[in-house]
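The next part holds the structures, each set out as structure tokens.
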Structure P
Amino acid sequence: MMPDRSELARDFLLTRESAPIYRIPNLNAAEPLGPAAIAIGAFDGLHTGHRELIARTVADARDRGCAAYAVTFDPDPDVVLGGDPVAHLLPMAERLRALAATGVDGVIVVPFTRELAALDHAAFFERVLFPVCRVCSIHVGSDFRLGAGGASTVEVIRAWCAPRGIDVTGHELVRDDGVPISATRIRGLLAAGDVVAAAHELGRRFAVRGIVSKGRHEGSDMGFPTANIVVPAGLQMPADGVYAGLALTEGWVWPAAINVGVPPTFADRPGAAALEANLIGFSGELYGTTCALAFDRRLRPSRVFDSTEELISAVLGNIAEVRAEFGEGGVKLGDDL
């Protein structure tokens with residue numbers, strides 16, 4: 001059966017609540033934010049480890065009677081400093097919206113440049129953060145590094161902050177089966193097609209969002225119309241194959257059989273879809289609309305079929321598996337989410 005509305009809202013990162021998002025340097029020209037406990041990080045994926053760090057920051061702020069802010073960077077430091085491009089779990093706009101819904105009083109966005117990366121911790125705090133809020137405490141992961149060459153460890157930052165009356169806590173990383181949860185680890189799980197393990201570490205089903213575009217109608221011609229979805233470049237996708245999942249479009253969530261990657265049977269056809277979904281129970285026009293897909297489990301890897309009839313049989317069998325698990329009725333989330 002379909003998950004309930006709260007679980008669906010969680011999976012698709014939908015919420016009624018949202019804190020302000022403050023961007024530097026715009027914030028420098030405004031009134032300083034005042035005393036605060038801050039959590040610093042890139043927060044890609046906003047996984048369970050990130051959420052635990054932010055929850056502890058919020059709890060500390062409430063004990064101190066001050067505000068709690070998540071401090072993050074745009075673009076992601078990996079984009080500026082990385083050699084090979086890193087595939088991300090959340091586009092920046094979605095990442096910021098998700099951060100703003102974690103219970104913090106605001107999100108402070110620092111523009112990340114090579115010049116910023118060259119600063120040491122003292123210059124970063126004195127020139128960038130202290131002008132916009134009076135930091136009372138800093139919360140980071142125990143492996144956090146800051147400044148040129150990552151030279152500023154938690155211990156170095158703590159020693160510098162102590163005489164200034166600022167508490168620094170390097171929290172132990174949240175672990176899954178003894179292994180620290182990280183965005184890098186989750187990317188690896190997705191690349192292996194293990195969306196179940198990835199969901200466990202994210203605290204929700206992995207989801208992507210894109211625009212429905214016109215395809216070549218191979219699915220429609222074979223009796224199972226699909227929505228071809230174009231997602232932003234640079235996102236980590238699950239391994240090629242067919243997945244059971246859920247599709248959100250125009251306020252409704254439908255069971256979905258999802259194909260990732262160009263099907264080998266159509267690999268020689270220009271314009272074949274690389275991400276498509278059959279929305280079970282849906283009828284209507286989707287071209288040009290936004291559609292989000294949440295991955296529940298992998299049904300099978302991609303493969304070459306000996307005949308069109310064999311392909312049709314396999315796809316209809318996959319759709320039947322999804323229908324047996326989730327039914328074929330949609331769930332309306334409502335206009336308030």
Structure Q
Amino acid sequence: MTDITAYLKPGSHLLKELDETPEDWLALIELSAILKQQKKSGTEQQYLRGRNIVLIFEKTSTRTRCAFEVAAADQGAATTYLDPQSSQMGHKESISDTAHVLGRFYDAIEFRGSEQNNVEILARDSGVPVWNGLTADWHPTQMLADSLTMLEHSPGRSFSDITYSFVGDARYNMGRSLLINGAMLGCDVRIVAPKELWPEDEVIEAAKAVAEQTGAKVTVTDDIEAVVGSDFVHADVWVSMGEAKEVWAQRIEALMPYRVDENLMELAGGNAKFMHCLPAFHDLNTTVGQQIFEEYGLDGIEVSDEVFSGPRSVVFDQAENRLHTIKAAMVRSLGRI
């Protein structure tokens with residue numbers, strides 16, 4: 001049985017990638033691989049027995065919620081799920097007051113919502129570890145899953161040998177986080193988007209500063225040719241939750257040259273794999289997908305179904321790894337040997 005003592009950081013938060021050192025970030029991915037192997041082999045140890053964890057969801061979720069609940073159950077912890085109607089947080093009670101209360105009841109808090117400031121307040125005032133399940137700015141648990149997936153599909157290689165691209169709207173959590181993640185791991189990371197949809201300058205500069213430490217190569221460009229030579233091509237939805245549907249026409253016009261189809265994947269390279277954090281609009285089997293088809297004639301939005309459902313796609317390996325990497329974040333903060 002692998003001794004995981006060296007991976008434990010009691011009381012640690014997971015709020016955004018830039019809070020971590022490159023060494024700690026890599027260690028979390030290594031711990032994820034260990035815990036995944038233990039689960040697959042039936043040798044998993046319960047490091048969270050007796051722990052109580054509250055899951056706060058201002059935004060709906062499939063993978064994040066299920067991953068946290070299954071990971072906690074695997075590890076012997078109990079969870080309480082709070083949706084926007086299940087607490088007074090932000091309505092009749094401030095985030096800070098809620099943090100003080102929940103910190104008295106629970107050993108840790110997960111938060112998934114819009115404002116990064118809210119997860120920071122929870123971490124500041126609760127007195128217990130806090131994990132960011134997603135905000136508009138950062139998506140660290142997704143980055144851990146993406147990184148483990150890329151490593152698994154790059155046998156015999158290290159992160160410094162991996163090149164990946166993100167194509168689409170890079171202003172929000174996925175574009176920002178993938179840029180910083182690549183810099184942290186020493187990858188060749190390329191953000192490919194129209195200039196008006198780039199991450200903020202301060203995020204780009206932060207990535208470059210990290211890259212100077214790790215040897216990463218950081219590129220932010222509007223030139224679709226930048227995907228050439230990518231081992232992995234990442235995409236995300238073009239319109240985020242909470243945005244008005246009127247922006248669809250504008251976003252489609254701006255992003256059609258960056259839509260992931262077979263031509264783009266061939267441009268990336270014959271061995272390139274496709275990745276997506278999900279959910280994805282790749283066919284007509286969703287309400288949104290049907291509406292976009294009726295209005296704009298697209299039978300897949302950010303990615304064609306041919307790519308999404310084809311042999312280059314590793315999206316469901318990526319989705320499964322949400323479980324193992326979230327489990328690693330929880331064990332790092334709360335694990336008892």
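Read the figures in this text as sums done on the coordinates, not as results from a lab. What you see is a predicted model, and the numbers here were worked out from it, not measured in a lab. Cβ atoms are built from the backbone, for glycine too; each structure is taken alone.
Values for this structure:
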item: Comparison of P, Q - label where relative contact order in percent (Cα under 8 Å, 6 or more apart) is highest; result: Q
item: Identity of the structure behind -7500 (criterion: helix-only ellipticity at 222 nm (-39500 (n - 2.57) for each DSSP H run of 4 or more, over all residues; to 500), calculated), options P, Q; result: P
item: Parent structure of the calculated result 0.99, given that Rg/Rh (Cα atoms, Kirkwood Rh), for residues 194-289 alone is the read-out and P, Q the choices; result: Q
item: Comparison of P, Q - label where distance in nm of label points 7 Å out along Cα→Cβ at positions 122 and 250 is highest; result: P
item: Which of P, Q leads on Rg/Rh (Cα atoms, Kirkwood Rh), largest value; result: P
